[in-house]
Structure P
Amino acid sequence: MISYILRRTLAAVILLLVVSAVTFAIFFVLPRLAGQTADQLAQQYIGKSPSKADIAAVKHNLGLDQPVYVQYWHFIKGIVSGATYDLGPTTVHCNAPCFGYSFKTHQAVWPQLTSRMPVTLSLAFGAAVLWLVSGVAIGVVSALKPRSFFDRTFMGVALAGVSLPMFFTGNLAILLFTYQWPIFGRTYVPLTENPAQWANTLIPAWCSLALLYSAIYARLTRSGMLETMNEDYIRTARAKGLRERKVVVRHGLRAALTPIITVFGMDLGLLLGGAVITETVFSLHGIGQYAVQAIDDNDLPPILGVTLLAAFFVVIANLLVDLLYAAADPRVRLS
């Protein structure tokens with residue numbers, strides 16, 4: 001088991017380096033291949049109508065006048081040990097991990113990400129618990145009673161949940177439960193200040209986001225359980241006299257969890273990188289809304305920082321999925 005963990009951890013580290021290289025190439029190499037000059041690339045980091053001196057300073061600070069491999073080395077070095085930017089009369093040091101410095105807002109990217117991360121974490125984990133529990137429970141019951149009224153009803157609801165976009169269900173939830181019937185709060189309150197108010201303001205966002213994902217998980221669980229419950233070892237377990245609950249949970253559900261674990265790891269990793277639409281609809285100042293604001297302002301360092309952070313969460317989520325595979329199925333450790 002230890003060797004399996006070490007192998008997967010090493011693979012995750014290598015994958016993070018590959019992702020950082022690809023991300024760097026997207027923002028710094030591809031524009032050059034498309035014909036953009038170093039001056040044009042530097043101009044995107046500062047405000048409108050910059051002077052030639054400003055463009056030259058930004059180009060020098062970012063190392064855009066250096067070879068690509070030197071730029072990538074400085075990029076990785078900044079993440080590990082920090083970076084220093086010469087702004088003319090002043091010098092700004094970006095502490096590690098330095099995910100960039102916005103020359104438009106004059107703020108380092110990493111502190112902005114960490115200040116918004118609790119909002120995104122609250123949204124992602126709260127919704128994840130709802131959609132995982134409800135989706136798996138509905139899928140199991142539907143599989144145990146196929147073609148029943150319960151099965152047809154909840155699979156119809158699941159189909160509607162997958163079909164309805166977030167900007168519709170989210171705005172509908174705000175209209176009904178915030179303005180029409182003011183049950184839930186409108187302004188996000190941190191968990192450390194008031195846990196009850198924190199949950200009260202996030203419940204509409206959790207339910208709207210969970211409606212979309214729980215429908216997918218219900219259908220995945222149902223199809224997996226229908227296939228698993230017809231296997232020979234399930235009939236053998238029943239022939240031994242095991243209780244039906246133990247047969248369903250220990251033998252049936254455990255074998256059907258493999259695709260659920262895979263999808264859950266990917267979904268949670270992507271959400272931790274910023275639930276863009278949900279945070280925008282519910283006016284939550286998280287990482288996703290930070291990325292939207294940076295795109296509107298054409299501010300590249302925050303976009304680059306959010307991209308790297310999202311990639312980090314996805315890689316870590318995949319690592320955790322591999323470890324959960326090993327715990328759920330010992331045969332995976334031999335691979």
Structure Q
Amino acid sequence: MLRRQAMKLMGSVALLTGLGSAAVADMPAPLDNAGDVKIALVRYLSTGDFFQSYLSGVETQAAAIGLDLRVFDSRQDAALQADMVDQAIALGVDGIIIQHGLTESMKDAAQRAVDAGISVVAFDVNVENEAIPQIEQSDYLLGKLALEQALADHGNAFTAGYVYVPGIAPLDRRDVAWEEVRAANPDITEAAVFGTLDNPIANSVANQARSVLQANPNISVVFAPYDEFAKGVKIAVDEAGMTDDVDIYSADVSTADISAMREPGSAWVATVATNPSVVGEVSVRALALLLTGEDPGASVVVPPTLITQDFLNEQDIRNMDDLGAKMPQFQHADVAMADWMPLPVR
């Protein structure tokens with residue numbers, strides 16, 4: 001009860017002082033009595049700055065609307081994540097955000113939620129359900145823009161390492177870009193493919209990258225399209241004394257990533273990203289639209305932006321706030337919006 005009252009208060013404050021101007025009474029049903037509307041975030045991945053920022057966006061947007069949010073964290077346990085969807089159903093939630101996961105484990109669980117009359121959206125997991133909007137960062141473009149920068153820096157003939165774990169929807173979509181670039185540039189040599197989601201992810205990837213770099217000292221480019229992958233590769237490159245020989249191209253960004261990219265001589269030269277907090281906000285807004293009977297669309301896409309090490313250094317960007325000031329698209333995405341939709345305090 002205290003939690004619900006607190007969230008009502010936070011939502012009211014956001015309505016009064018945030019970017020939104022609608023009053024609670026102006027919101028459509030059932031959000032006009034939003035404190036009684038319960039939603040759940042059911043997470044598969046949660047390790048790393050990206051996912052903490054995404055969660056923050058979910059929390060602040062839910063509070064701005066006045067939703068009662070419950071968070072379930074399966075910590076990369078696919079069976080547990082499916083069970084947590086069932087737990088959310090049993091709690092009588094009105095809406096569910098499924099965040100990452102495996103298609104084979106989440107497909108049936110998502111359908112059970114829909115069958116129970118619950119509104120569902122999915123972020124970066126393909127649940128193969130036309131009733132469930134897909135929230136994404138245009139993962140194909142995340143990969144494509146990073147690889148275009150690699151081609152600009154190294155030409156179309158280089159030896160590459162590739163960090164990839166199949167079966168994860170955003171990584172699979174980024175893999176399409178990698179395969180297209182390789183097909184269009186046959187002089188790119190894929191020397192090694194490696195990757196793991198074992199916690200802690202960065203350290204686990206670093207362990208693999210050490211062996212890969214030792215066995216393939218001619219690698220000059222590593223495509224690591226997830227920032228925890230890039231962190232791991234950077235650890236191994238630094239330890240091997242190869243910072244002048246290897247360039248890392250990644251996806252996603254955080255304050256910690258910015259710091260790592262700006263270290264003197266850092267091998268991490270570019271990433272392509274959206275603001276994960278904004279993506280979290282968009283996920284909640286898309287669910288809110290569903291709850292009111294509006295259609296956010298089958299695919300809700302937050303467009304990404306290329307961020308280079310040179311840009312960070314030239315603009316003296318030290319954190320996500322600085323990045324947002326230099327790149328306005330990092331402060332807000334005009335996606336899944338409605339006239340009545342209150343936004344979080346900035």
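Quick note: the coordinates plus some simple rules give every number you see, no bench work behind them. All of these numbers come straight from a predicted model, not from anything done at the bench. Cβ atoms are built from the backbone, for glycine too; each structure is taken alone.
Figure out for me which of the structures P, Q the number 81, 56, 40 belongs to, where Cα extents along the principal axes in Å was derived from the coordinates.
Checking each candidate, the match is P.
From which structure (P, Q) was mean count of other Cβ atoms within 10 Å over residues 247-254 calculated, if the value obtained is 17.9?
Derived from the structure labelled P.
So Cα Rg over 2.2 N^0.38 Å, for residues 271-310 alone, computed for just one structure, reads 1.03; which one of P, Q is that?
P
With helix-only ellipticity at 222 nm (-39500 (n - 2.57) for each DSSP H run of 4 or more, over all residues; to 500) derived from the coordinates and found to be -14500, which of P, Q does the value describe?
This figure was derived from Q.
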